[in-house]
Structure 1
Amino acid sequence: MEQVSISIADIHFDLKSQFTVDELKIRPRYLPFFGRPKNPQYHVDLLWEAFSGPSTIPAKLIYDPGEIWKMYQHGSEYFATFSYHGDTLPFAEQDMLRTNAKWNQVLMVERPTGPSWLSLLNVGAGELILRTAVLYTRGVVFHASGIDDYGKGILFVGHSGAGKSTQALLWQREASIKALNDDRVVARVTPEGVRCYGTPWGGTAEIASNHSVPLAAIIVLEQANENIIRPVPIAQISSTLLPRVFLPYWDSELMDLAMSNLEAIIARVPVYCLKCRPEREVIPMVRSVL
């Protein structure tokens, strides 16, 4: 039995499998995150098993985002099924994630299908586990790029095409800049304030660093013909950021926890709207509000 420790955002994922990390093909994605966290905030036991045949699970469909996965529930357990390749197999025969209510006892069942196969832990399944487990650490995952600017964390949030990856690449040209991620960033409330963390899932620029830094500001990006930065009115902050956070719509208690975490974050971190062109001149403008 292969066993490997993975540390993402100070969460310890203890992965056990009869396959090696190379057979699962997760090494390129997770390599910077292998190891135990120095200050673990949560522990997730993650067991991976190869599909051995269908088994009937009388679960109820509770959430269907109409994309690549669906969420089911049976008692206190959740079942997420995945169909990346357009397969329409019965529920029990699909690649499946099974978890308890706290998302700290997780079973991943998959069907390796050939030389090009790789575990869904690389993509949707791995993300879903992190996005939910992090809620129990006073954190959320933002659809954002994140950087460390001389010890000050900055998150750039926005819809697809707003310029998150562009900002990450622009700032990386500056001295002493450390990019965290250009697509998925964790923000968490800690006793010392809010901290942001890189995750294994980068975006178009494939920036994915195992690094964390105190969060100094959240910047909402909008493309424009001139560069302007202004505080987002307090009454608009929650509604502005909600579409940029990965939320557990399938469970009301988890939603309450996510909302509480988000409110705690924005109570401690200033939020600005940056209307800008994709040019270096925005860098001193952003630094002026930190």
Structure 2
Amino acid sequence: MQGMKNYIRACPLALVCAAGVTHAQTVNVWPGVAPGSESWKQKEITIENTPVGTVIMNVVTPTLTVYLPDPDKATGTGVIIAPGGAFVALAITLEAVDASKWLQQRGIAAFVLKYRTIEKNFDGIPPGLNLDTAGRYGMADGIQALKVVRQRARQWHVDPNHIGLLGFSAGAMVASAALVQQDSPARPNFAALLYGGPFGKLPAVPAHLPPVFMAWAQDDPVALETATRFHGALIAAGNKPEAHVYSAGGHGFGMHKQGTSSDHWIEELYYWLEAQGLTKPSR
């Protein structure tokens, strides 16, 4: 947990509702008030110009912001992107919007998930924060977001059988929850976990899961144990996750360029998607 404290101080993660992008469509994840947060009264806070871009806290209403590619380049593949922030903040510029634009330019539809976070009226994260408890709202939002994208697949010109989740840090916990859920038809068609996974209790890991991509750095003070533990559990269950373990990069590198090999994770993710047959333009 000390690592998480260091992370939230050094990297006050951000989620921006497509800041500076006027053409992006935003839709609610739930048809009404998100279940479980009916009594929430906190006011959503947006902090701009942090070292990692825009930060959003106290999210009550989860949304998806849609980045659709040029129709001539569209592959039919869609990726829901969940940024990190220990479930008290969301990092969107570094861990969602920038990645969305990169994928959008290559024909992949991207959907930035602004999932619910617990109320933050303190400096840092509360001592003894239970991420299983704090994250249950965001994890539910991730599963619901998959349903929304599949329901609107025709409208957004994506293949409902080519929808994946990309999660960073706590967002990877969101993605992993959707991946291992018991309702197998509701699982994503693929998942990519960046320096994260189930930070709390390790869930049961089924066999025959959809393809999984993982990436983390050996000098990660926050997620090294979590990532390696989940990777091992996937293999033990008979799955074959692709793993990229960088010698350096730390935690929360996202789309930030540091001069390390971790700078190129998104290209390697793209090559992996290519190997899954998900990068060719659809007809």
Structure 3
Amino acid sequence: MTVLDQKSKANLFRQFHHSAKILVLPNAWDVASARVLEDAGMPAIATTSAGIAFSLGYPDGEVISREEMLARVARIANAVHVPVTADLEAGYGPRPEDAARTAQALIDAGAVGLNLEDGTTDPSRPLADESLIVEKIQAIRQVAAKSEVLLVVNARTDVYLAEVGPPESRYENALRRSLAYRDAGADCIFLPGVKEKSLIEKFVAELKCPINILSGPGSPSLPQLEQLGVARVSLGSKPMLAGLGLLRRLVRELNETGTYRALEEMVTYDEMNGLLEKAAS
């Protein structure tokens, strides 16, 4: 991929966030899943950090190294023709300089966007300092400007996902953080854990920028989210975990009845082989 191609993909991916049509991103965890999504008509591919970590034998939460994560992202970006955005957790390091290094590695991998979260793995301190995330976003923006690949930054706050603080305090906390991240240069604000229609509507009205909702069972439907003004919907690790759920169901069926109904909707060998032959060409 040339730099010009990558710049064009970054610009196209940013435009998707300002379309009247909601951007739907069922997340990929390897080349095979990314090719299936691209073949199904997805206009862009988003990776799941948890799905990639699980597939390589790691638990979620930045246990995987930057190098291993970006190696998988690079394989995906090189196998598809659509823009690729990567979930890079908290940037793989505590300093803004670490986030900048990760952003440069992401560009080198051929991707054009990233998620950056403020959640931590410390139960006593579930959210990073707001000012640190602001500095990380600014550092990423500087790297992108120098490279001329204007990365699409999806800044995530985990206030609702981690249930930080009393319920009545969460909206103001999440809104304050979201506004700070937006003003630091984030293109989109990611609000996992937010499912209520009235709450989504409030964030859309207050932030006045693209919003990403993590969707799944119990969430509003895609048409409802689009009507509320949500720009982007992702599924996180759920597609990968659903695949593992299918595997478990298959094994139970084999053990209990000796039948194969769980295999009836599988992607065929020939289909998958064909998708990967195209990716390799």
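See the values below:
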| item | result |
| --- | --- |
| Answer label among 1, 2, 3 for the case where mean projected area of the Cα convex hull in nm², for residues 205-260 alone, calculated from the coordinates, equals 4.0 | 2 |
| Computed -16000 for helix-only ellipticity at 222 nm (-39500 (n - 2.57) for each DSSP H run of 4 or more, over all residues; to 500) - originating structure among 1, 2, 3 | 3 |
| Top of 1, 2, 3 by distance in nm of label points 7 Å out along Cα→Cβ at positions 53 and 197, largest first | 1 |
| Origin of the value 12.0, where Kirkwood radius over Cα pairs in Å, for residues 117-156 alone was derived from one of 1, 2, 3 | 1 |
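Values in this text are rule-based calculations from the coordinates and carry no lab data. What you see is a predicted model, and the numbers here were worked out from it, not measured in a lab. Cβ atoms are built from the backbone, for glycine too; each structure is taken alone.
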